[in-house]
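These are the structures in question, set out in turn.
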Structure 1
Amino acid sequence: MESQITKTKQFTKGGLKPVTDDILLLRIKKHPRMKEFFIQALLFFCGALSIFTTLGIVYELGKESLLFFRTPGVEIVEFLTGKVWQPAIGSFGVLPLVNATLMTTFFAMLVSLPLGLSAAIYLSEYASQKIRSIVKPALEILAGIPTVVYGYFALTFMTPLLRGILGEDQVQIYNTLSAGLTMGLMILPLISSMSEDALSAVPKSLREAAYGLGATKLETSIKVVLPAALSGIIAAFIIGISRAIGETMIVAIAAGSGPALTLNPLKAAETMTGYIARISGGDLAYDTPDYNSIFAIGLLLFMITLFLNIISRLLVHRFREVYE
């Protein structure tokens, strides 16, 4: 029995005495650290507050959305599949708003994903420490620019640029293409920073093993480091898509304010967030179909982003690499 007890020794006034692990644990428990207890309680409070905040948002969106769906002539199936959104005449098909949202998100990802991943690979594998200390903060400055500035940048710079290239008669002043491209520039720092963190977390032993087998830096980056960091990169992409779907000011300023079901990115089309911004800023009475519709659209946006987050969790779990 005595051989199964791990013993240590400590200096006392009477000399060296054996002390068991159980006695050491008991002595630790007798001296609680109040600072750690306070920090633990604060972290628990923050986590609980975030959960209750999310539940409160879902509750309010659901409660107000019920008022909308109780409106005569409004049905969930028609809301999700209808092709005309004109609340003034009783048409509540959300597809035009969803279509414009997905179009702007697609063009944003078309810009931010390849550029962000390329910047992340450069910063992680090629840039020196001095260059990295300059380029990465410069990229992150873009994340601090207010989105309303990006909106006017799209309207006053990106749209005239597109009209000069494609023709003024082809590109409308308000269009989803300029809004999507500008949104991609806004999301670029988010994707590049998260992807660079994922690439930097790959152990150096994998790189050294690839170099030992004769691989070049490019081959090591693309065939070894990139697959090893795939879970973190996928998470960055999903977060970037969610950010693009929820963007408001850029699309409200540059994409247009008229719901239109079109696949032409050179024409104006209103997104879900743009519609919410326009209606919530107007003089509408409470409990009217127009007013209640913004909560139904907000709930749909919440469900879309929740679905994307679930996909992100599944993909991260599927491609996650654990290194010992």
Structure 2
Amino acid sequence: MQIHGESLVLAKMEPGNLCFDHVKKGSLVVRSTFVAGKEGSVVYDEGTDYVVDYAAGTLARTANSRIPDYSTHCLYGQKDFDHTKFTDFGNHRCFVWADYETTNGRAWAAPNDQRAFLTEVRTKLEAGGPFKIASYGDSITAGGEASEVPFRFQQRFGNYLQTKFPKAEVEVQDVSISGYSSQQGIDWFDKYMGTVEKPDLALVGFGMNDHNIGGPEPGKFKDNLVEIVRMIRERKGAEVILFSAFPPNDNWHYGTHRMALFAAATKDAAAEAKCAYVDVYSTWEVVLKRKDQPSLLGNNINHPNDFGHWLYEQAFGAMEF
């Protein structure tokens, strides 16, 4: 199994986990940019900049490494941190990105049968012609911390559909409300989702801000999602995929540590509204069995980096319809 652009932050000379162990010797490339060959990208040298435990699937900085030392980051080791008391708290300057081959790879996301809810979507895609996807949600859905628009998960999903259904002309339009919650998704529907002309499919992803201290209870969040699905169907005539969020940094002061409940509420909302559901949360949880949260978070709080957006797309790609 080939892995491309997996992200890590490495502190001191402590080992950091790759997603998989049993790395094939000679396959590993570690660099300073997500995209290989990007202008200014630095390819680090094994033995000089880092050491590898191929069996365990770990990397560690050397004493004189050129790889940024994450232990110098302002949030390193901080518990219950309030990001507003720090400057430059994002992780982008600290990431390294790895390509490698593993003999112990497995699917990132569990198979997800949603055929009962997307029959019309598949029919349209197979028939070909214009097919518009509208994404609607919070700052993550708006592409938060992706370095380029093509790396946003909904753009990746659109490209996946374009490849799978070559006769279709897939277009993706984002109308998300950065920084806000599902209630604003209802209150400001016409201002945002209302601007999309004739969408065929809507990807709806709230939850990260709802999960914060002061947000709604999971039951109210579920009801809000059901209402958003209803509004999209009635006002826009589009089918809907609801998708869950991932757990934000456990050490962030403003999180409630209840994202599992909000993910479950998203799934319950999809069942009640009889629409499709994509389980991003479980995909993320599988990855976090080996990896630390900062290695996946662009802002070190609740925005995925480029690899994190790729993980979202893996969850969408696991959906059968």
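Below are the figures for this structure:
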read-out: Among 1, 2, structure where mean count of other Cβ atoms within 10 Å over residues 164-171 as derived comes to 14.9; value: 2
read-out: Label whose coordinates, when helix-only ellipticity at 222 nm (-39500 (n - 2.57) for each DSSP H run of 4 or more, over all residues; to 500) is calculated, return -21000 (choices 1, 2); value: 1
read-out: At a computed 32, 55, 13, 0 (P(r) over Cα pairs in 20 Å bins from 0, in percent), which of 1, 2; value: 2
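Since every read-out is calculated from the coordinates, none of them should be taken as a lab result. It should be emphasised that the depicted structure is a prediction, and the values quoted were computed from it without experimental measurement. Cβ atoms are built from the backbone, for glycine too; each structure is taken alone.
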